[in-house]
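Have a look at these structures, which come just after this line.
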Structure 1
């Protein structure tokens with residue numbers, strides 16, 4: 001998160017508009033979630049856009065960095081923004097997220113938690129997801145849209 005870190009030096013904790021991407025990895029009827037180190041919630045691998053990157057590049061980079069998995073085909077789920085994506089980090093930094101969510105059904109590699117952003121990784125069956133109040137707030141819209149799509 002180099003670009004955002006540099007901005008924070010200039011603006012402190014003031015709200016930033018932060019564009020980023022996340023990936024819902026499907027495997028054997030389950031999806032991959034990571035337990036975040038900053039807030040203890042279960043969330044999706046993903047992160048902020050760096051200058052010059054496309055959203056798909058962000059999704060691929062963040063998935064690899066946070067899980068060790070290499071994304072194959074990425075299917076666009078949706079782009080999320082608005083009031084529900086305002087978030088205050090535990091350190092007081094505020095963001096208004098604009099999140100591009102992808103679904104990947106053919107990720108390759110052995111998943112591992114990076115220990116920096118995620119303390120553990122787990123594949124959860126759709127009927128066995130952690131309770132919604134344990135989901136990372138910024139990932140709730142993408143997870144809900146994914147579940148709605150699965151039910152349709």
Structure 2
């Protein structure tokens with residue numbers, strides 16, 4: 001139930017994000033979710049793509065500094081408090097959240113969220129036990 005996320009270290013200068021997206025697009029790699037954390041000098045672009053192994057190799061071959069990380073994807077009710085219910089489960093199990101971001105998916109009445117947590121396996125087990133839908137990598141890469 002773990003999803004492979006690609007992280008790209010980018011200099012904070014005009015055109016670098018465009019280079020990444022163009023490089024991936026030229027290889028028919030589809031971006032489903034992304035997040036950018038930046039400082040004055042650099043940023044970290046986090047991506048969920050349909051072909052993570054290929055994306056990692058292509059980006060490295062084009063001179064980008066790239067790493068991969070396991071994250072989880074969950075679907076929560078798309079209503080006020082829907083996300084809070086899932087986060088309460090993690091809190092009750094003392095599982096810290098390192099970061100999270102929304103996923104632009106094709107789900108009806110659900111909001112899709114990517115989570116990087118301290119203990120992914122424990123988080124997945126807690127979510128599943130509490131009837132929070134954990135989305136498989138096959139489903140995520142197909143969105």
Structure 3
């Protein structure tokens with residue numbers, strides 16, 4: 001019997017795959033647990049349409065991420081930091097503070113978890129942070145740190 005998998009099954013395959021399995025295994029395990037559905041003409045057509053829709057949505061997400069990357073690359077975020085005598089800084093600037101500043105100054109919703117900082121920012125001046133916007137798109141955000 002041919003079955004379209006609705007979820008990933010370790011021994012059979014991934015979601016959306018069409019697999020050929022024994023009738024008993026399908027009737028007693030796969031179908032009752034809603035891990036798959038029988039591969040009829042209607043179900044195969046539905047799978048094809050769902051795959052097309054998913055591809056279209058993925059392409060739209062990629063285009064939106066590329067557009068956002070352009071905005072991020074062109075803009076600069078300014079963050080202020082307390083300093084003492086001789087320009088010595090107190091504390092550090094984290095991705096959380098950079099994300100808040102980007103939201104206030106640029107109106108961009110950037111998740112702090114998607115920002116990559118090798119080490120916290122401890123000095124004044126310009127710093128570049130890599131922001132992963134999509135699995136294929138990343139951008140470099142310029143952060144300017146000034147005295148309070």
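Only the coordinates and a few stated rules stand behind these numbers; no lab work does. Every value quoted in this text rests on a predicted model; they were computed, and no experiment measured them. Cβ atoms are built from the backbone, for glycine too; each structure is taken alone.
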*Of the structures labelled 1, 2, 3, which one yields 13, 39, 32, 16, 1 when P(r) over Cα pairs in 10 Å bins from 0, in percent, for residues 22-109 alone is computed from its coordinates?*
2
_Which of 1, 2, 3 leads on distance in nm of label points 7 Å out along Cα→Cβ at positions 94 and 118, largest value_ = 1
